[in-house]
Structure 1
Amino acid sequence: MDKENKVREIVKQKFTEYLSAKKCRKTPERYAILDIFYTDQRHFDMDSLYEVLNERNFRVSRATLYNTMQLLLDCNLVLKHQFGKNLSFYERAYNNDLHHHLICTVCNKIQESKDAELRLLIQNKKIKQFTPTHYCLYIYGVCNICARKLKKENRKK
C-alpha cells in the first residue's frame with residue numbers, strides 16, 4: 001500500500017471513530033467529502049467542494065456539506081482558513097507538511113510555499129510568556145500572472 005492510500009485509511013478510521021463517539025451516522029456522502037481532501041491536495045471553498053462532489057456523482061445538500069465540514073473540523077482532519085473577503089477555504093490537516101500561503105489579492109489564487117529558511121526562523125523565534133504549538137502564515141500580494149496583466153493594462157492607459 002502506498003503512502004497516500006495509507007493516509008486515507010488512517011483518516012477514514014479516525015473519522016469513523018469520531019462519528020461513533022459522537023453517535024453520528026456514517027454515510028457515504030460524509031466519507032466522500034473526507035476522501036476529496038485526501039486525494040486532491042488543493043484548497044477548497046464550499047462551492048468548489050460542492051462542484052467536485054457533483055462531478056463524482058455524490059448529490060449532497062448544502063446542509064450535509066456544511067454539517068460534515070464541521071465534523072471534519074471538530075475531529076482535526078480538515079483546517080479552515082479565512083483568507084479575506086469573507087470566504088473560507090479548507091485543506092487537509094492530517095499528514096500535511098507545514099507550509100505558508102501566498103494569496104493573490106487580484107485573482108484570489110492560493111499558492112503554497114515550503115520555505116525551509118522562513119519556517120526555521122519562525123520556529124526558533126522566542127515569544128515572551130508564550131509557547132507556540134503551531135502557526136499559519138498568510139502572505140498577501142499579486143501573483144506573476146496578475147502582475148503581467150496589470151502592467152499590460154497600465155501601458156495601454
Structure 2
Amino acid sequence: MSMPPIDPKLDLVLERVVDVSPRLVWRAWTEPQHLMPWFCPRPWSTVECRIDLRPGGEFYTKMRSPDGVDMDGGAGCYLEVVPERRLVWTSALGPGYRPLAGQPEELLFTAYILIEPQGEGTKYTAIAMHPDEEGAKRHEEMGFHGGWSTALDQLVEYAKQKLG
C-alpha cells in the first residue's frame with residue numbers, strides 16, 4: 001500500500017507492527033462503540049462518536065478530561081475509505097466536504113491510517129499531515145507521538161479483549 005509523500009517538516013508519522021489482525025484494527029477504527037473505549041489516552045475518555053463511513057461522511061469525537069471537562073474533537077470528513085486497508089479524513093472539512101470555518105487556534109490536519117497485513121498481525125501507520133510547520137510543531141508538542149502510541153496500545157488491548 002502506498003504512503004502519501006511525507007514532508008518531515010509538516011507531517012508526523014507513527015508506524016508499528018501490532019499483534020491483532022487488520023480486520024480487528026479496522027473494526028476498532030470504524031465502529032463507534034468500538035472506537036470510544038480506546039481512542040484517547042486514559043484517564044481521558046471518548047464520550048461521543050459519530051462515524052458515517054464513506055467519502056464525504058462525518059468523523060466526529062468528543063473527549064472528556066479526568067476532571068469532567070468535555071473537549072469537542074470537532075467534525076471531520078472522510079476523504080478515502082478502503083475497507084481493512086486505509087482511512088483518510090481531514091479536520092479542514094465537515095460532512096459533505098463542506099469547508100469548516102476555522103479558528104486560528106484550531107489544529108488542521110489530514111490523517112491517514114494505513115492497515116497492512118503483517119503475518120498474523122498488522123503493520124499500522126498513522127500519519128498527520130499539516131498545512132504548515134507551526135501546525136505540525138503544535139501537534140507534536142500536544143503529544144502526537146505519545147498520545148497516538150498510547151491510544152494504539154489501548155486499541156490493541158481492547159481488540160484482543162472485546163473483538164478477538
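Observations on the model:
- Label whose coordinates, when volume of the Cα convex hull per residue in Å³ is calculated, return 109 (choices 1, 2): 2
- Among 1, 2, structure where relative contact order in percent (Cα under 8 Å, 6 or more apart) as derived comes to 18: 1
- Source structure (of 1, 2) for FRET efficiency 1/(1 + (r/R0)^6) of positions 74 and 130 (r between Cβ atoms, R0 = 30 Å, to 0.05), computed value 0.75: 1
- In this comparison of 1, 2, the computed figure 73 for percent of Cα pairs over 12 Å apart, for residues 2-49 alone is attributed to 2.
- Which of 1, 2 yields -6500 [helix-only ellipticity at 222 nm (-39500 (n - 2.57) for each DSSP H run of 4 or more, over all residues; to 500), calculated]: 2
No value in this document is a laboratory result; all are computed from the given coordinates. Nothing here was measured: the structure is a model prediction, and the numbers come from that model. Cβ atoms are built from the backbone, for glycine too; each structure is taken alone.
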